[in-house]
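**Student:** What follows is a group of structures, each given as structure tokens.
The numbers here are math on the coordinates, done by the rules we state, and not lab data. All values reported here derive from a predicted model rather than from experimental measurement.
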Structure I
Amino acid sequence: MSRRGTAEKRTAKSDPIFRNRLVNMVVNRIMKDGKKSLAYQILYRAVKKIQQKTETNPLLVLRQAIRRE
């Protein structure tokens, strides 16, 4: 048992463009070797393609894909 205090839970920050925590959490999962800017580029390109093909809100599609609804 550690003698130090327990760490406080931190909430995930939101991403700079969509202001959504889910997007930031997905970016953190995509990220490899600490290259967060590359992960953001990959996700934003994918979101742009979703927007063009479905012509709906891409964040709703992303949420549905994660929840598998």
Structure II
Amino acid sequence: MTPIFEMVIGTLTYVIIIMITVIGNLLVVFSVFSYRPLNKVQNYFLVSLAVSDLTVALIVMPLHVIKFLSS
């Protein structure tokens, strides 16, 4: 395999993982705040976890993709 092919496949894989992570965690946050029966104190811990995971997906993972592309 050529290095360019590996870079394209690797980058697409990272981007897909980032997109799935962002969409999934946004769905968790929106569902807890919009669906009344889920609006309980216990579910705010899930929202906190989803927000921290969302932060990792938006800040740390793109930096990893940049590092992957520069190597």
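**Student:** With relative contact order in percent (Cα under 8 Å, 6 or more apart) coming out at 15, pick the structure among I, II it was computed from.
**Tutor:** Value 15 for relative contact order in percent (Cα under 8 Å, 6 or more apart) corresponds to I out of I, II.
**Student:** Ok, one more. To which of I, II does the computed value -18000 (helix-only ellipticity at 222 nm (-39500 (n - 2.57) for each DSSP H run of 4 or more, over all residues; to 500)) belong?
**Tutor:** I
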